[in-house]
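Dropping the structures in below, format is structure tokens.
Only the coordinates and a few stated rules stand behind these numbers; no lab work does. All of these numbers come straight from a predicted model, not from anything done at the bench. Cβ atoms are built from the backbone, for glycine too; each structure is taken alone.
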Structure I
Amino acid sequence: MTKYNFDKIRDRSNTNAVKTEMMQELFGRTDLLPLWVADMDFDTPPCVTEALRKRLEHPIFGYTTLPPGYWQSIAHWIETHHNWKTNEEWYTFIPGIVRGIGMAINVFVEKDEKVIIQPPVYHPFRMTTEENGRTVVYNPLIHNTDGTYSMDFDNLAAVADDKCRMLLLSNPHNPGGIVWDCDTLVRLADFCHKRGIIVVSDEIHCDIALWDNRHTPFATVSKEAAACSITFGAPSKTFNIAGIVSSYAIVPNENLRERFFGWLNANEMNLAPMFAPIATKAAFEEGEEWRQAMLRYIEGNIDYVIKYCAEQIPLITPLRPQASFLVWLDCRALGLNHEQLVDLFVNKAHLALNDGEMFGQGGEGFMRMNVGSPRSIIEQAMEQLRKAIGK
């Protein structure tokens, strides 16, 4: 028996969990298995829980500063896991990665300028840009015959005019689970650096690289990448602490750093809430054993879904993710339009997944499935889907 029990089912009702409390509003019913929003149904690592419990023993929760060794713990993790040696002055706290994207847009992109995204991609990239009054420019990924994706540099050259000021990079990619290779990132860095385009690299899934895949931080691939990039990261996806806002930015370039950090400081957006540094330090200093066990369990869940579809639901083809607990399901062979596909999953299979269209062009006919749940839940979900399709 393993030290950590990922098979244990936890009832998340009455905890204000988004994935359960928002089902009625988003899916129109509550009798669904929630396999959508990107957090896991596993217990948070004991080291994190214990660190928070220890702090809760003190009955005063006044203003706090960062604990000693906070930035060093993050820097050490990044160096040992991703071979990126960073300096402490490159770091700042940000109150969430999507919020960080909105802040970067407001600092660096004028009202008449544009932001490039690469759909199908994490939908807040588009929403945050649009809702901040900036224009979105689309550089869709190429969907290869084997189900994988590549960047379309010919299209990028065609759509990137002199008003494009920023490119939002999902690295690893959400929803495709792509670990971008070094050559692709070098080419992207060269393109953006020459044109004065800032790359904001969302690397929140970097510590969930699966099997033998290795994440490459965008800023490490060349001096051009370091000069034109802002990297966002967090322990939240990896250690299942999304409810504890614990994100950070890394900015090697001094000019970008002064502008961005100065704006954050002026608006006190760089002040970490009390529990974020405690959880982050505990995760990065003591959570590696739990992370490795979690990764092996997620790999098993992914293998199960792929095998089940091949044997029982051949009209659905999952893309094996190279990183993350999110599986991109190709449902196009079912021959359903968007409304029919959603109806199949929600009203017939009683499953709550993210539909592919929300991720933009190229997402039509796909569904994103969160497999960060006990195996029995994944088994139940696949059986419900098989029966719904069989009808």
Structure II
Amino acid sequence: MTRVFLVVMDSVGIGGAPDADQYFNSGLPDTGANTVAHIADTCRQGGAEQGRHGPLNIPNLTNLGLGNAIEMANPGLLGAVARSEHRHWASAIETSKGKDTPSGHWELAGVPVTWEWHYFPKSDPVFPQSILSRACEIAQVDDVLGKCHASGTTILDDLAVRHIETGWPICYTSVDSVFQVAAHEEHFGLDRLYDLCGGLAPILHDMRVGRVIARPFVGDAETGWIRTANRKDYALLPPKPVLTNWLQSAGIKVTAIGKIGDIFSMQGIDQVIKGNDAQLMSALQEEVASASENSFIFANFVEFDSLYGHRRDVAGYARALEWFDAEIGKVRSNLRPDDILIITADHGNDPTWIGTDHTREQVPVLIQGGPVMARHSISFADVAASIAQVFGVKNNGAGRSFWA
């Protein structure tokens, strides 16, 4: 019997995407972006000293072959992170159209995205009036605030007071294929926010907008505004069954940690655990200690991306990597002999790069346990095929197993 832990370090890319020249930040292609290598270089040069010091200290990820995967993705790039003698690693190439959360996660689960997502223009108007009118109708308000591209924290500084005064929700978007709604949990109401986002989701999904995101917050003008852990993503359904469906149908318990349940619209998921990254790490460690045999635990740690990547905060991203590395070391030491731990990512978000968008990169696949690796250059979808193999479940996706 097997337990598999698939852990996604959201946005921890390793450069080298073959088609990076087709993806852009502020009008410039992503060619040359490399999240981990550029963070490591900045740390080595003393440029990321806020809250930490010196070279990037990630011994567990290094031991699992992160440096090897970086060199595989970037031939000729040597020494960004030290190499390891560990053989259970790979660099993975995405084939989906897009460099966002759903594209990366769906393909990791065996189903690449074959269409173009809808992105809202950086122009006026940003949103169709039909969407705004429907939002007003559902929320029973006269208007909405925002209606623009914005940072999720900055827009609260700008509009939260007005939101509380009027009761109007704050609607905004980003460089991702998203429609986001921020509202105060007490003044507007959490359930009311969920009802609004849930009501808008089918319309926006028909437009190929990937996610409608409820962004609840608390606080006041004096103490400040704080986004809570009650975020909820209303994601477009995958076009066909994914890894979680295959496993659940075979009687394997599937536990989602973090935003995995939202990303897959609860498809094939038995249990969901939410919280901030520290809480999610505690949940992962608890699953390592107590999950039953024949279980699949699928976790996402989002704060690399949401707190540091988009904000181009190199030191913050480095701190997050070092924290994760120390915590994943505890996970590794408590795994059972037959357990398999797979650590990967869904896209890049190089904090040294221009703009604020994700970056098109390959991702590492770092493994403890399992069969012998047959290949070190793989596709995202090969992750699902390989997990299906160890559980003895038919691979219904686009990949093929990387295990011999």
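Below, the figures for the structure above:
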{"item": "At a computed 3.0 (distance in nm of label points 7 Å out along Cα→Cβ at positions 33 and 57), which of I, II", "result": "II"}
{"item": "For helix-only ellipticity at 222 nm (-39500 (n - 2.57) for each DSSP H run of 4 or more, over all residues; to 500) computed as -9500, the structure of I, II it came from", "result": "II"}
{"item": "Value 27.2, calculated as mean count of other Cβ atoms within 10 Å over residues 105-112, assigned to which of I, II", "result": "II"}
{"item": "Structure responsible for 32, 28, 19, with semi-axes √(5λ) of the Cα gyration tensor in Å calculated and labels I, II on offer", "result": "I"}
{"item": "Comparison of I, II by relative contact order in percent (Cα under 8 Å, 6 or more apart) - largest value held by", "result": "II"}
{"item": "Origin of the derived value 3.4 (distance in nm of label points 7 Å out along Cα→Cβ at positions 265 and 281; candidates I, II)", "result": "II"}
{"item": "Structure from which 11.5 was derived, mean projected area of the Cα convex hull in nm², for residues 65-272 alone, options I, II", "result": "I"}
